[in-house]
Structure I
Amino acid sequence: MDAALLSRLQFALTAAFHYLYPPLSIGLGLCLVVMETMWLKTKNEHYRAMTRFWGKIFGLTFAIGVASGIVLEFEFGTNWERYSRYVGDVFGSALAAEGIFAFFLESGFLAIVLFGWRRVRPGTHWFATLMVCLGAHFSALWIIVANSWMQTPAGFHIVDGPNGPRAEITNFWAVVFNPSSLDRLSHTLVGAWSAGAFLLISVGAWYLLKKRDEAFAKSSIKVGLSVALAASLLSLYTGSRSAELVAEHQPTKLAAMEGHFDAHAPAAMYIFGWVDETAGKTHGLAIPGMLSWLVSGDTTTPIKGLDAFPKEDRPPANLTFQGYHLMISIGMALIAIAIVGMIGWSRGWLWNWRPFLWVLVVAVLLPQIANQIGWMTAEVGRQPWIVWGLMRTNEGLSTVVSAGSVLASLLLFTLVYLLLFFVFIYMLNHKIQHGPEDVHSEEYETFRKGFDAMMLNRKPQPKEGK
């Protein structure tokens with residue numbers, strides 16, 4: 001294997017591992033705001049216990065996410081030196097904004113969320129939780145801006161420097177609001193909400209199966225199902241919008257996503273299938289003209305197929321096709337699970353239907369798989385470009401890094417990430433097995449009395465003679 005393939009594999013490994021955690025942080029952040037709002041509104045101690053428990057899970061995912069994400073930024077300099085030089089002004093601005101406006105906001109207020117229960121007022125703690133949630137979302141915003149610029153570049157010009165051409169920002173807001181950034185951001189966020197919500201649902205269903213912490217479990221499932229249903233339905237709209245943008249700005253990616261080869265003909269939409277790239281054919285179950293209708297509203301509208309583009313400009317068609325269709329299939333399954341769960345909740349049989357509770361336990365994997373596959377589709381589908389239409393992937397590599405060096409670091413990263421993953425699973429399992437605080441326990445009563453005493457001491461005392 002050469003340095004190009006190994007560098008791509010290394011970046012894919014580190015990005016995929018890192019992306020296990022930000023969706024959970026974003027989704028859990030939203031759920032924490034919902035829980036703490038419910039506590040402030042109802043004064044029900046179960047919601048405060050839920051916020052404390054899931055806040056600890058949030059802290060765990062945040063820590064592992066930060067540790068794994070730092071490596072990605074170093075790889076731009078080590079493995080992708082020519083790319084970094086070419087887009088440094090653009091990409092660096094987005095990454096700097098992510099650190100200043102998102103990471104510090106999230107990490108700073110997280111200390112209050114985790115350790116401030118007896119130190120700040122309830123409203124202040126709720127505000128800290130909201131800031132943590134917003135920080136996680138802002139982090140996604142700036143990363144999506146950077147990646148979307150690579151897909152649909154805007155707001156720049158090319159200048160010649162001493163080390164070759166580079167992209168220079170001419171309009172910062174055109175970079176931020178490039179043609180695909182907002183739609184890709186919305187689709188990414190609803191996928192993250194789904195990941196966090198299904199973690200709540202999975203743990204709650206596990207507790208019900210084990211007949212423990214049932215009040216906590218039911219409340220977690222209710223919050224999770226509410227967020228999951230909204231997120232899964234929104235994903236239909238945001239996914240459709242993203243596909244329309246792909247059709248407009250990245251026609252080769254769209255053709256690969258649907259296995260469409262004819263250079264100028266109406267395009268079918270495949271339910272499932274297999275792309276024979278050698279023969280230039282796609283075999284499977286398809287709805288004739290449906291892709292044309294989704295793009296233009298007319299089943300007879302011609303759609304550019306892969307045959308309309310040189311072979312060197314085409315992405316790996318079958319991998320893109322399979323990833324895209326697997327993502328859609330999982331999305332539809334999540335909608336079905338959320339709807340059935342909401343019906344079961346409203347009619348009261350959800351809590352005792354053990355086969356479906358097992359489905360809810362396992363369903364936590366589905367949003368994670370869909371998020372990973374979605375990113376794979378987006379990144380593989382834009383090949384051979386690292387910056388669409390401007391720089392090919394093999395042109396962005398470092399010139400001084402050998403294949404042996406990349407292979408050694410790839411193996412080392414694999415071992416380290418496996419260790420981090422086992423640590424995460426061990427800690428997550430430990431917290432789940434320990435369970436939430438029992439609001440009727442002596443330990444929780446001590447916490448509550450301490451909190452109430454702190455609040456009493458903060459109240460203004462009447463002056464003498466008044």
Structure II
Amino acid sequence: MPRPRTSPQPEVPGLAARRIAVDIVDGVLRKKIALDEQLSGRAAHPGLATLPDRDRALMRRLVATILRRLGTLRHLLGDLMAKGFPADAPRTESILLIGAAQILWLDVPDHAAVDLSVRLAQADRRAARYAGLVNAVLRRVAQNRTALLADTTHRDTPDWLLKRWTKAYGKETAQAIAEANGHEPALDVTVKQDPEKWADHLHGRVVATGTVRTIAHGAIALLPGFNEGAWWVQDAAASIPARLLGDVNGLDVLDLCAAPGGKTAQLANAGARVVALDRSAARLTRLTENLNRLSLQAETIAADALEWRPEGKLFDAILLDAPCSSTGTIRRHPDVPWLKAEADLAQLMSLQQRLLDHAVTLLKPGATMVYCVCSLEPEEGAAQIDALLARNTTVARKPIAAAEVFGRAEFVTPDGDLRTLPQYLPDPEPQWGGLDGFFAARLTRIA
């Protein structure tokens with residue numbers, strides 16, 4: 001007599017979200033795949049499409065918490081494991097990180113955090129033999145939560161970065177940068193017009209830069225004004241460089257390295273005739289989709305910025321947002337410290353130098369160019385400009401005044417460049433404060 005067919009058992013609630021979180025954390029730490037690539041676009045984790053909104057939000061919060069607290073988590077877990085993380089089952093570390101983060105910082109019952117982590121280990125071919133270890137270690141985390149959290153020593157910034165920031169800005173400022181990076185930021189959006197109205201609609205506030213800041217609790221596309229094209233997502237600091245070009249209405253403006261397109265949208269919204277150039281056709285497609293949503297226009301060109309030269313044309317203004325180490329964006333992109341290395345700087349600096357040299361040749365005499373990077377590293381900012389001016393006498397610095405950056409004198413360096421730090425625009429509630437670390441210099445081509 002044939003056995004009756006049994007229905008597959010439903011998956012334990014929340015397990016899929018945690019399994020995807022393990023995959024993504026593993027992707028960052030061991031495969032060096034950027035977080036954004038794993039969350040959206042063609043390379044996004046395939047399991048995301050089947051996750052309910054609530055589970056997707058949990059997964060994102062889990063991953064972000066782990067990456068922001070990675071140094072602390074590794075230290076605490078290491079103290080509880082005499083032999084360290086199992087070398088023959090590397091996903092065991094990610095599973096333990098998921099469990100410990102829930103116990104220490106997320107509103108998840110201890111028993112659920114431990115049980116689901118054990119299930120994740122059991123389901124992995126290599127990690128299964130360490131399911132008992134996962135259970136024991138996480139129970140000890142739960143039992144010692146208060147003592148573990150009492151240790152406030154900062155460990156979440158890699159030593160190489162903290163040393164660099166200490167050298168560049170001093171110990172106190174370096175520590176403030178690191179602390180600011182540990183807080184989950186609010187959502188910043190740039191509006192086409194009437195920021196006060198949209199701050200009201202989005203239950204947010206207008207910060208000093210004119211940016212609307214709000215706390216998003218669901219999908220961004222579901223927020224008021226998104227489908228109408230009233231605003232686009234852009235950190236408060238990232239909105240400043242385009243403003244430094246001044247009145248661009250009716251001007252021919254080149255946005256070099258334009259994707260993801262926030263600055264292109266700013267320039268187009270200000271009335272410029274924008275050429276947005278980027279080497280990535282896929283990123284330009286997303287830029288175009290966003291412009292269409294916003295009912296804004298720009299000419300998009302997929303090309304290498306080092307090779308491209310329009311026939312018989314120079315530009316009234318150029319915005320060069322150069323590829324960089326992105327160390328100023330860690331508060332929004334907590335994977336950056338674990339994807340980058342100090343050795344990466346040399347290649348980036350060489351590219352920035354060549355982009356600057358080429359961009360100058362595309363600028364009309366007497367016209368203005370703004371060079372910017374979302375980096376905290378002096379070699380990618382002021383040092384690049386000093387070197388450019390030393391080798392090219394056809395350009396000069398056009399200093400920025402505090403009045404041009406909302407009266408914020410702390411945003412302006414002694415040389416007249418823009419420099420924002422993550423701890424600027426403080427607020428009693430850390431999530432409402434801060435902005436990305438940006439450098440920008442304004443240059444003019446001598447007539």
Structure III
Amino acid sequence: MMHDLQGWFASCPEFSGDPEGDLRRAGSFCSSGEALLDKQSGEEKHSGEASQARLQMTKTMRKLRIEVLSRYAHVVHDTINQRFDNTPRLAEYVATAAELFPGLLSSKDAIESDRKRSLGQRIGFELAQGVFISMMLKNTKAGEAILDAMRRPTARAVKLLSRYEASGTVRFETLTLERDGTAGRITLQNSSSLNAEDVNLVEDLETAIDLVLLDDETRVGVLRGGKMSHPKYLGRRVFCAGLNLHALRGGQISLIGFMLTRELGLMRKLRVGLSSSAEVSDQSAKFGKPWIGVVESFAIGGGLQMLLNMDFIVAEDRAFVSLPASNEGLVPGLANLRLVRQLGGRDARKLVYSGERYSAADPLFHRICDRVVPPDAIDQEVTAAIGKLETPSVYASRRLIELAEEPEDVFRTHMAEFAVIQGERLHSADVAAKLAASD
């Protein structure tokens with residue numbers, strides 16, 4: 001095995017200036033390296049020497065991928081786009097790149113096979129996807145096209161729009177969307193898991209957000225948790241319990257399909273609306289619509305991250321918020337970017353690093369939530385907030401506030417770093433150990 005590794009390191013290609021040749025040679029080198037890693041995982045997974053070799057191989061492949069994409073990201077992007085009328089959504093973009101440039105990203109089969117391994121034994125082929133997306137986002141042309149693609153309405157939403165326009169109601173597996181006057185009310189109903197985020201919830205929620213944005217009669221969105229069937233909170237409304245750790249342990253939370261799609265899709269749409277290239281009759285959909293978050297019981301992790309994209313938050317006085325991602329070993333989405341702006345660096349660090357719960361007795365809670373009231377006053381406060389936010393002047397001001405708070409270039413460069421860092425966290429030994437201990 002070590003003889004094979006020596007030969008592999010020696011075969012690392014140098015750049016010739018020919019894009020097609022350089023991309024092909026880099027891909028071939030990385031493909032052979034991943035084949036060796038796969039073999040090593042089965043033969044020498046308990047060897048310290050093998051672990052060091054694996055680390056060095058991973059670093060070598062990452063460095064080569066970064067170098068080749070820093071030179072040729074525009075070539076890769078243009079080649080992908082030749083297959084489509086518009087830049088495709090992230091999953092299809094990555095899959096097409098893997099097909100057209102073998103080895104530049106790990107293959108779908110390699111990633112799926114790796115995901116079936118136990119957490120501590122995964123090789124981390126998915127990390128190459130994070131590096132790829134990071135480099136494409138850093139390239140202005142490719143990055144802007146990816147952001148635009150992820151803000152277009154999903155095909156599912158376009159298909160459901162006529163039903164929603166006619167009936168004012170769409171029921172999904174994990175939530176319900178209902179038009180109530182000028183408000184589009186989304187009620188999260190992933191009740192057995194306390195509205196924990198999984199792939200199904202994220203897909204349903206992005207579709208519902210699209211429908212709120214696309215519907216001409218809807219002027220304001222409301223996001224609220226439904227009543228739970230979980231024994232601990234039976235009959236109570238719960239906003240969101242954050243990432244579904246059971247799904248994470250089971251390999252169902254992927255970097256592309258969940259982590260990045262969530263941030264670039266539903267979270268960004270909450271914040272700024274649909275893309276400028278979307279075909280809509282109501283132009284306000286492209287500038288976003290005001291959103292009201294309703295916090296009952298708690299907003300943990302991803303639930304709190306959603307609130308950071310809301311225009312107005314009503315909370316019951318017995319609720320709490322927390323960001324336990326640091327305790328789990330992960331990065332809390334884009335909370336690091338948004339909390340610094342909202343709370344300042346010191347309080348942002350306190351919330352992110354500690355993972356502690358903050359209730360209505362804490363001043364920090366009131367800096368996140370706009371109105372904190374008894375449970376029986378929630379509906380009245382939400383109705384009042386809808387009345388204030390449905391006016392045209394709010395739409396105009398909202399757009400200008402967003403341009404000041406989170407310019408697209410700031411968001412794009414932050415996401416480029418997040419793609420790599422969160423990928424590393426997903427495959428780190430400490431995260432695997434914590435998840436195994438909590439099982």
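Some points to look at:
- For mean count of other Cβ atoms within 10 Å over residues 196-203, the highest value in the series I, II, III is held by structure I.
- In this comparison of I, II, III, the computed figure 40, 16, 12 for semi-axes √(5λ) of the Cα gyration tensor in Å, for residues 124-243 alone is attributed to I.
- Identity of the structure behind 3.4 (criterion: distance in nm of label points 7 Å out along Cα→Cβ at positions 36 and 236, calculated), options I, II, III: I
- Which of I, II, III yields 1.34 [Cα Rg over 2.2 N^0.38 Å, for residues 300-371 alone, calculated]: II
- In this comparison of I, II, III, the computed figure -12000 for helix-only ellipticity at 222 nm (-39500 (n - 2.57) for each DSSP H run of 4 or more, over all residues; to 500) is attributed to II.
- Label whose coordinates, when semi-axes √(5λ) of the Cα gyration tensor in Å, for residues 228-267 alone is calculated, return 17, 12, 11 (choices I, II, III): II
Quick note: the coordinates plus some simple rules give every number you see, no bench work behind them. Please read all numbers here as calculations on a predicted model, not as lab measurements. Cβ atoms are built from the backbone, for glycine too; each structure is taken alone.
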